[in-house]
Every structure is written in C-alpha cells, then in structure tokens.
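Following are the structures in question.
Every read-out reported here was derived from the displayed coordinates using simple, explicitly stated rules and does not represent laboratory data. These numbers were taken from a predicted model, which means no experiment stands behind them. Cβ atoms are built from the backbone, for glycine too; each structure is taken alone.
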Structure 1
Amino acid sequence: MMAHSSEIKASEQDTQPILPGATLGILGSGQLGRMFAQAASQLGYYVHVFSPEADSPTGQVAHRETIADYDDTRAVAKFSKSVEVVTLEFENISAAATETIARDAPVRPSGQVLHVAQDRLREKRFLQAAGIPVTPFAEITSSEALTSAVEEIGVPAVLKTAAWGYDGKGQAKIATATDAPQAWQSLDCQPAIYEGWVEYEQELSVLVARSTVGEVAVYGPIANQHANHILDLSVYPAPDLSAIAKEAGDIGRAMVEQLDVVGIICIEFFLTADGRLLVNEIAPRPHNSGHLTIEACRTSQFEQQVRAICGLPLGETTALRPAAMVNLLGDLWQTGEPRWQAALADPLVHLHLYGKREARPGRKMGHLTVLADTAEEAVQRAYRARERLTSER
C-alpha cells in the first residue's frame, strides 16, 4: 500500500522554499511536462519549457517556451536565468546542459542523478554497489566481452544499448548463444549491457518523491502490463502485491537517499516466482505508470513533483479508490478519429489526451483512467472503454 514518511533530514543544498508565483523550468516537452505544467499552474506557478520541439504537448500549456537544442549552451544559459528551479521530464539531456543551468538555478533531480539514470551500465553498477538486487549483467564493448558474458550468464538474455533506450528501443533478445553476434550487430555494435533473462510473475513500479529537506513520500507498488515493450495497463492498488509493498517502498527510500534525489523518480521492478524483487530500471522523473495518481490519489505524481522541487511539504499519497489506466497509442487512429463519446459513455472513465498532432503506431497519444469499487472492475471498464473507441466504424 502507499506510504508517506515525514522524517525530515537536513540537506546541504539550499532548502529555502520556492513559493507560488515563481517560474519553474522544465527540460523536455512531452506529455509528462504537460501534466507537470498543469499541476504547477493549479498551485500558482508559471512554467517555462525548454526543448527542440515546436507545438509540443508541454508548450501548448506552458506559460513560456524556448525552442532550441539541448546543446545550445547560449540558449540554455538564457533559459536558466529566467527560472528559479529546473526539473526533468526526459532523461536524454546532455551533461553540458544541466551543468550550464546549475550555475544559475538548481536542477532537481540533479545532473548527477541524471548521469546515473541515463546509462544502463552506470545504473546497474550503482544499484549493485548499494546492495539493491538486480538482474545478472555484464558490460559489452567487444565481441570477446559478449562471448564471455554468454558463457558466464547464459541464455536466454537481453542485450541492451547502454544509453538512450526506452519503450523497448535499443534492445535485442538472445535466445541461444548463436544469436548473440547478430543481436549486437542489430544494435550497431554500440556499448551495451548483457542481462540475464528473468522469469517474472509481475512487473511493477514504485514512485518516490523527496523534497529539499529530505521528506519522502512513496506511491505503490503499481502493477503493470506491457505490450510490445510499451506500458499498456497499470493498476493500483494491486491486491496481489500487498505482501511485497513494504520491501518495494524501503528500496525506493534507500535509493532516493543514496542518490540524494530532490524531485520524483520511478523504480521499475520484476517480481519473480519465488517472491524476489529485482530492480529493472530507474527514471528520474514522473512515469507513465503513475498517471493514474491524477484521479486515484489525494496528491498526483505531478503535483508531488512540483512540491518536492519547490521545497513545499509533500502531499498525502493515499489512494482514494482502486484505479486502472490504459494507454492510448496512435494505432487507435489508423482507421479514423476514435469515438470519444463512446468511451465517455461510462461515467467512471477519465480521458487524457496529450495534444500530439500526428498519431503514429506505438506513439503514446493519451490514456484512460477508471476508478471503481475494485481493481478488477476498474480494469474491465478501462478495457471496455478503449475497445469502444474503435468499435462500430
């Protein structure tokens, strides 16, 4: 179940609150930034977004936007002088950008947290050093290293690029030892990480927020199902996960303390058949699986992100009712505009669209959230509502 900790820990960084009326900066302009901007506006803040994309989901609702490349240090420096704090909605930001911003405004989570999270090998090594259980892994920088990893860790396995991967991109499954060379070729022989295959019972996530004074709030565990490596369904609370809720939350708390996170992070886990929790990935930002917190919890992940980076007291994370969220991918638009009125005929359905102009297969265009008396009912109604979007055409 969700937990909330009010233990306050002094931090070396500036803990002076940033109060409503200030301008908050955000790097990245997708749907996570859009929902952050909406939450910030509700609390009385202004939002300035920086990204290379015009007419972006965040830019459509932010108070100000700068359209420039993340490596444009002059534009980044100008942006940093216009805001009082900067946060992330996207990991693939250069160290140069965060270092430039940090001269004028705090970056929360910090560039160091970003440095760990944006490279799978650094991430795994951090987790291993912290005593947090992870899948067996090896660094791959040569064909000889790949051969050794196959021999030591075995097959099946997954080969992943060390950097710049998400939603299953930059990955190749290796079923037999003879598949390994071709798998590495398919990743253009980039530096990679070889991970042993995990037979898991459930994928789950935990969101952990930490403020400038060390207050911690935990959401989760949230049960997740993926389709084609993209999140399809999230459910909270998930009755089957109650037995490992405390352990998952404790791991989350340990991670934000050791990384000195200010902001919110998501930790994705595998739950194995014998009840072990293995950390798969971390993301130093809100997460797709946490979208249901907008309706399901007293404080959404996005409001919590605002509170954490501004040094405000964190909000209560209690779940109000069981909830299920389903993603809406661009595939739904392939035969015409979805039938929104059909989905919304169920009065328990909440629709969120992200303002993306082009609907491409696999592209996240929005989501539906349903709150019901039980998790099972919420799941069924969410699936039915999505099915009605494309029925009777």
Structure 2
Amino acid sequence: MMRSIKMFVFACVFAITASAQNSNMGMKQLIDENMTFAAQQYKVLLNNVPPAVMPRSYDSSKDSLVTSNTKWWCSGFYPGTLWMIYDHTKDKAIREEAEKRLGILEPEKHYTGNHDLGFMMFCSFGTAYDITRNSAYKEVIFTAASSLATRYRPSINVIQSWDSGKNFKCPVIIDNMMNLELLEWVTKNGGDKRFHQIAVNHANTTLKNHFRPDHSSYHVLDYDLKSGGVARKITHQGYADESAWARGQAWGLYGYIVMYRFTKNKEYLQLANHIARFMLDHPNLPADKIPYWDFNVPDIPNVKRDASAAAITASALLELAQFSKEKERKEYIAVAEIILRSLSSPAYRASLGTNGGFLLKHSVGHLPGRSEIDVPLTYADYYFIEALGRFKKWYLK
C-alpha cells in the first residue's frame, strides 16, 4: 500500500514538473526527457504483458491491458519501440525485453495472411538490425519480404491488402504504402531485385488511382483482378468514402517519402509534398497540429483527436525536410516540432505509471467499427519515439 502511494505521488510530481518544463525546454532536453520517461514507463508496461502475447492498448474503464497475438498487424511496434528506447538510453532491462519479444514474433516471418509484414517485421527486426547489426535479424527480414511478395498481384500491379471475400474482390488500402520499405530495403541489401520492382509497381498504381485532385487519398480501393480496373473507392476506417481519414493521409505521406528515399523518383517526392500541403493547409487542422481522426468529420471541434496520426506525420515531415528546399524544410521541421511538443505535454502524454504503461493517450484506431477509440496504441508510441530520434539525429547539432 505504501509503495503504491509513493508511486502515485512520484507520478504526480513528475507530471507537474514535466508540464512546466516541456513548454520551455530546448528540443535536446525535451527529447532526452522523453526518452528517460519512455524507459521508465515501458518498464511499467513490460511488467504487465504476458510472455506469449504483445501489448495492443489499454482499457481504462477496466484498468486492463489489451493484448494481441503475434499475427495482429501491430505486433512489431512494441519490440521496435523498445529497441529505439534502448538505443537512446542503453537500459539493459529494455533491451532484454526487446530480445524476448523478437523471439515470440520471429515465426511470423512466414505469415502471408495479409499485407502487414512491413509493420510486423521491419518495424521490429528492421529496427533491431539497424541498432545491433545482428545478421540473424537480417535473415528474418529477408524471409519476411519473400512472404510479403506472395501477395503481389501482377495483373493489377499491386500488393493485395486483405484476402478476397463477400465484401471485397481485391482490396488495397493506403496503409500498404508503409510495407514497401521492407521490400526496398531487402533489394538494396543484397536480396531479390524483384522486390524493388514490386514496390515500384505498387507505388505507381497507388499514385495513379488512390488520390483525389486535392491530393487527399481514399482509404480502400477494391480492384477487379479480371479487368484490372478499380471496382470501388471506399473507406473502412474513415468517416465516409469521400472524406480524408487522418491516419490514412499520414500513411500516404510517410510511404511516398520512403519510396523517394530508395528510388529518387521525383514523382514520389512531389506527391509527398502535395499530401503535406493538403494536411498542413487544411482549415480543420488544429493549432497544436494534432488532427481530428478524420479531416471531414462533422461536429469539429467536438470530435476525437488522433495522436497516432500526429506522430506518424511528425516523423514523415522530418524525413521530407531532408529532401526539401530551405523554405519548405524549415516549415516541415517547425510543424514537426509543434507536434512533438504537443504530444509531450500532459494533454497527450501519460503520467508515469498510468495509461497501462503506454506513452501517449488519445489515439483512434477504428472509430466506425467502434474499436480503439480515444485510447493508447502501440503505433502511436512507435512513431512518437521514432520522430524524437529523427529530430535529434538530423536537426540537433
């Protein structure tokens, strides 16, 4: 009991101190403070996660951790976040947990059930390899790329996201752009050259079909494998078929920057800039740059924000700035800094020992499906930590 009281008091003091400091401290201090906090907070999380599953979210109404099996599309984010925290803090307990979680995730390198191998295996094993250069991790990444390539459909030049069924013929979602990095990385690092062509074909087909004239994207395109045409353009997680689901826009932005990094195709960079302009110039983007879960949902501002979309956007903008002219470069870095400061504030970042051990509050997973609404999510934490690391590596002297 006494230990619980002390923990509560410490958490309150930590939150009050962080609130006062975060608005004034420089970015180096802010990043270092976040990384120290992340190591402490993830030790709370790791003590709550059963050994054979991955953390997914937290149900505050039941004070209960929500978990998933390793086939869930988010299974790679937790170990990936642990590795990035370790890279900054060198905390041995964090690394030990990261290695354990890779152990239970590794069998999924053979998974072919959907398109999410990039999220699952590259955000985890790719991050681990980047930090450790462990050759065993590289082999896992190569195998995962082969598994992902089985979902490529040559007749329409795309990777099919979900299996066909009564509701879809051949669905392809904008999220799929995030999984192309796995394929490109493997080709660049001595693997099958075919993977590069698959990634390029998918990116080109998506560029042609997925975007509206204002450079916002649809969530789901349902292709007809026989004719090669687009049967429907709809949403699954957004407000409406013609609305701009916030996280979907972030996926597209991030994905085309990655493709430009690997290919130097200026069409990809141009599209990334257009997507950024759509998001940053949108009249419904709040001053703190944390978007509502959909840019076109009615009743703004009385709707849910999505911290996960903000974190992905911040990380994407920091890479886009690497390839931009001075004016745009400064703007993208400045917006990313606003996002990171907003996410570091008590409005979005949890107090130590709360939130089930997750870092960020207020993300939205699948609101139309009444799933994961205004909760912590593993990918929000992942891209938040990634963005902090990118800022420190690229923009702090």
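Determine which structure produced the value 12.8 for mean count of other Cβ atoms within 10 Å over residues 46-53, calculated from the coordinates; the candidates are 1, 2. Mind showing how you got there, number by number?
Numbers: 1: 22.2; 2: 12.8.
Clearly, the read-out refers to 2.
Tell me which structure, out of 1, 2, gives -16500 once helix-only ellipticity at 222 nm (-39500 (n - 2.57) for each DSSP H run of 4 or more, over all residues; to 500) is calculated. If you can, show how the numbers build up before the last one.
Details: 1: -8000; 2: -16500.
Of the options listed, only 2 reproduces it.
Compare distance in nm of label points 7 Å out along Cα→Cβ at positions 302 and 318 across structures 1, 2 and report the one with the greatest value. Don't skip to the answer; put the middle values down first.
On the way: 1: 2.4; 2: 3.7.
Largest value of distance in nm of label points 7 Å out along Cα→Cβ at positions 302 and 318: 2.
Among 1, 2, considering only FRET efficiency 1/(1 + (r/R0)^6) of positions 78 and 278 (r between Cβ atoms, R0 = 30 Å, to 0.05), which has the greatest calculated value? Intermediate values should be presented prior to the final figure.
Working: 1: 0.10; 2: 0.45.
Largest calculated value belongs to 2.
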